[in-house]
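Once you scroll down, you'll see the structures, which are given as structure tokens.
What follows is calculated from the coordinates using simple rules that are stated; it is not laboratory data. Nothing here was measured: the structure is a model prediction, and the numbers come from that model. Cβ atoms are built from the backbone, for glycine too; each structure is taken alone.
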Structure I
Amino acid sequence: MTSTEAKKRLEKLKQQIADLRHKYHVENDPSVTDDVYESLLREAKAIEKEFPDLAITQEFDRVAGAPLSVFKKVTHQSRMLSLNDVFSIDELQQWSDRMEKLLNGSTLRQAQGLRYHYFAEVKLDGLAVSLRYEKGILVQAATRGDGFIGEDITENAKMIRTIPLQLTGKFPPAIEIRGEIIMRKSVLANLNVLQEKNGKPLFANTRNAAAGSIRQLDPALVKERKLDFFAYDLSAAVGPEGIEGKDFLVSHSQKHAFLRQLGMPVVQEEMTAATVAELIPYIDSIAKKRDSLAFNIDGIVICIDELPLQDMLGIVGKAPRYVVAYKYPAERVTTFVSDITVNVGRTGVLTPLAHFTPVVVAGSTVSKATLHNMDQIERLGIRIGDTVVIQKAGDVIPEVVQVLVDMRSGSEKKFVMPKKCPVCGFPVALRQAQDKSRETVAYYCTNDDCPAKHTRGLIHFVHMLDIYEVGPKIIDRLQEEGLITDAADLFALTEADLSGLERFGEKSAQNIIAAIAEKKQPPLDRFIASLGIANVGVETARDIAIHFSTFENFWNAKAIQFESIPNIGPAVVESIDQYRCKESSINLIKKLFANGVEPKTMIAHKGGVFSGMTVVLTGTLATLSREKAKEIIQSNGGKVTGSVSASTSMVVAGDNPGSKFTDAQKIGIKILTEEDFLKMAEGLV
């Protein structure tokens, strides 16, 4: 694969990953599960390993999701993070080797002579939540949401019998407990019997049923659903009365023991081990009995048990470095491909879609799977009429992994990409490579005004701005009626426009118009992300918004002004420039503003000890995670960048600093030890 081919492939991967993340975390779409997302992300990372200058997966650090508007929004005291995955014992061993290397180089470990162990527990397939107790009384329950902001589900959580309303034993004045809301397999079976009896749709699996149940507006219905809760962690726990010192818990396994003392349900399937070899029998034993467990699991969580070493290892991007999720192989079934059709995305790309005989896999019925592009079709050798193997675990889009060639009868037909767009009839063309010397395998509709592009772009826009009342069906209807042609038209709609339409009542019209009006002053980062600029996802948009503060500054910035923003490379800058130069983009922005849209200014923190400073972090900090150090700097007026330059104010160096340390020495940039940094931020940590 050439660099140009890799870049194009990564762009496609990014688009698909972003769509999957939104469907999985925001919509709780039962057609989406971890496996396809993880497969795509692994492919992207593999390409990045070969072409590091094209890296884009940082943009998915965040863990992709947003709180639903029907619930009060809750800001988490500390970010609810995701986990990195491993898919084999070899990958688990590689992770272990990396931890060993980092820990052996730690001055903290050497000074204190700390040994470390692994702690393993089952990974429940449910909905992550945070419970806050004050004086032992449950005062707030919140979903993960996007990791920063979740949904207040306190009244619903009180209906779950396994969530204690009051803690037992000795407890701190305030404590935050994190865990998983699940539905047991037997409960789902009984619920689906009732659903079928009442002529209602069946729930596909326990995770989807649990997620849908906890979001009900009526707590009484939540009580009827008989949900369960299991705790797995404490967030920023402090020593309870009667226990000396703040560090009375020194390991994750002790956290589990303490949770049990508080009256919290904790899954019993757990163990500690000194080596990966000792973990293998545990992993194998859970695999053998997972079908007989009362609840669904989607893997094993394995972490470094000792908390001081966890703090030292810190967090990278969306996930802690000191923990991984071991995922079991996906369930596989066979089915018959009845047809291959084409969908047109919001960028105009044509994506083949395999339709097959409906089949139940991992608890839900699936009937189609994306084939991504012609490369995938040719690699699989898939034809219409083939018998194929698909896999799916949990709530993800099914994936075709193999063609059973021996099952062919001779009547199978090869798929040919259409020469005209199936939506608008315009010619289809291959996107040219950057050097213009050859063509890629990405087929695109050549019509800039293709209705499919507008529809996908509108769906993306309302998702990014959290306008949940305007879903895909409503967008289709508004387009059919000629009421909207782009996102800006949404803000010109009136109740009269909607209430006169068939099946649109006065109340629903009021709700839709009110929901749109609420988003006329969106956060700058979400507004930038909503524009659908290639390579600019939510995380990149956040970095841009923080850097430029206003949309005007961003829109008028020269390419060179993006160079100092962390994690933004040439591919992102090129995409932004291309978008800003298009007449259609310029007209859309003007129209949005004319219709009353005013993105909020991203207010930078000022007046702190790091005000106006640009700081670079390098090496492993002994007492702070990288994310905590970054938070201290940013919340006190400073800016954190990923590279050393003449504009760098200082470098904070931990153990085993890299080339940034050397660069700072060459340029003469001030270098602080972690101790110096903490003294400078005295009173803030």
Structure II
Amino acid sequence: MKSPIIEEILNRVPEGATWQSLAPEVRSDLEKRAQFILERDRHNWGVEGLRKKKTRLISEPTPEMMENMDRLLGDLFASETPNGFKMAWDVVKPDLKPLLVNLYLVLTNERGFMLNNKPHFMGWDGLPVQELKILDHENMAAMAAWLQETESGLVALSDASLTTLEKTLRDKAYFTTRRGKHFDRPAVGECGAIMYSSLYGKRPFANDADLLDAYNASMFAEFREVNVGTLDSFMFNHEGEFNMAWLKSQGMSEQLALNVLKLGRIFLTRLQDHPEKNKRCTIYTPQQRAAIWDAFTACQLTNADGSETMEAYAKLFEQFAAKQLTSIRDISCTALEQTFPDGTGELTPLQKAQVTVKLQQETQPARILETMISALDQATGGTTASQKVKAAMSALPMVGGNYAAGEPVREEDRRLIHAMWDKLRQFIKREYSGYRVDIASLIPERPIIVTTGQGQFAVGGKVNLSLAMPRNLASFSSTLMHEMKHAIDQNSQASVEGAAWEGAATAVERQVWPIFIQEAMADQPTLLPFARLKTEMDNVRITATTDATLKIFLREHCWDEEPDTIQFAENIVASYGYSDPNILKLRSRRAHRSWQYLEYAYGLLVYEDLIAYLQSEIGGAHRVDGFLLQACGIQSQNKDQAMVNNLRSCIRNRK
């Protein structure tokens, strides 16, 4: 058994130590240990290591290797080969097979993703995964070179030399090559959480020392897009993983968690000495923006011909934001009407009309409730009407917030969340049972709830909820539905492609959640309008953060007298009506997390277009939504007759 060298080094690291405070010999030992791990990983997964693996896969494949290649490539080409993929049967052109082996190695490099989302996938050699990818710039650069080489090979294949299916496979392969061919270093804003901890229970490392070695080696990565904003975003993600409550919830012993926390603090403080730590902004060149957009849309499985640009999408996004503003105005007017119907005497028709005008004129959607309250006071000359609105808002249950460091989850928070969770599961079971996939059974029995962090996410089929910030329970239930959608995707091990990931999860919030909450709060008719309004207001955060993300990428100058990138992002978010410094800080952190927030609105537009197409084709007798497509085992976003026929068959054969 390997000597736990890393553990011996960490025994010499005091609690709370920073990189700067470590004794020189301890820093040297950590660096040497990291270099040993990195050199081994770079040898195995660098370009030369990939070539050796490729030779083995082509010349001396084991049955396990061949089975795994068909498994992974079958998942990649699931939409193109719905009856299954077999390299030996489906690929005739000799020059195409080695290029598909290249893609297979790219897929197997993402070992953490496989374990979380496709646990039946094996490693490149067809055997169980025994290591995770190190966060390393050299690995990213090697993969970029490998993908560029692969794409060149695909381009060189003439249409005339390929079968119809082979041309389809080649065209689909371009999406994979585009995802990573542009980048030689990881983006710092999304790297604060390495997330080995979320895989700890799956035992991808032979022992705890190997896990600690991987954390330690990852501290020495070089990053791109470094500035004060992206470093702050790094901090946001870092807080989500490197805290005791989270680590212990993943099954780690207290001693192992303490060692991970030591490495996490060293990682953070080492990065805080980055040469560009005080850089005010990053101004992206047109070429950099084009590369980012090409990679982003490749991940969404769109923009196949490269005609879309980030600049053009920014204009389309303006229309999206305007539509949301109109929607929130209309929902606020509905809440006003339902709270003060004609004839109650609390608000005359003329006064209500005056308030309605104010609501329809509001340009900052996050302020719509404040506008309603002030307009009521102004129209009536008193506070009786506005107090009714305030009372309804105060009666909506809240969860989270005001947790002290180390404080366990309050029983009332746990009870409220579990009760809402059960209602959601029961709703999904009733609405979508009897189809091909029992999606309700794929929802975890309970979410993991922690009192630290500010993000909600699903990983490895488990939903993780952070309660550091207070949340309106009704609005929070929309987020729970979003994460349930992800958990079903992960636990079903289905091939969820492109915009169908975040786009579908966001779409069920917009399309299915209003139906759910109408039912869940049927016995609270005075509160329901404000639950709808508060949820729509909370959704403004996504639009505001997306707007800030786009404008960070599209910013053309950052002169000394202009705001730095954090203030720039906060100003954009503030224009939507936010003023709380904590909200502005959090939104800036999320906006600087590379392109993450582009996925929601962009994916939603793509997925809503698919839903509208399918709904028009099958008629109005059945509601088409993301959960129904999950229950029918339909993950592709292709709009074609084959998908329509598949959906009709699924609906017709419901048990």
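Tell me which of I, II gives 20.5 when you compute mean count of other Cβ atoms within 10 Å over residues 72-79. Only one of I, II returns 20.5 for mean count of other Cβ atoms within 10 Å over residues 72-79, namely II.
Computing Rg/Rh (Cα atoms, Kirkwood Rh) across structures I, II gives 0.95 for structure I. Distance in nm of label points 7 Å out along Cα→Cβ at positions 328 and 520 was computed and gave 2.1; which structure, I, II, did it come from? It must be structure II, since only it matches.
Could you figure out which one of I, II the value -11000 for helix-only ellipticity at 222 nm (-39500 (n - 2.57) for each DSSP H run of 4 or more, over all residues; to 500) was computed from? Only structure I yields this read-out.
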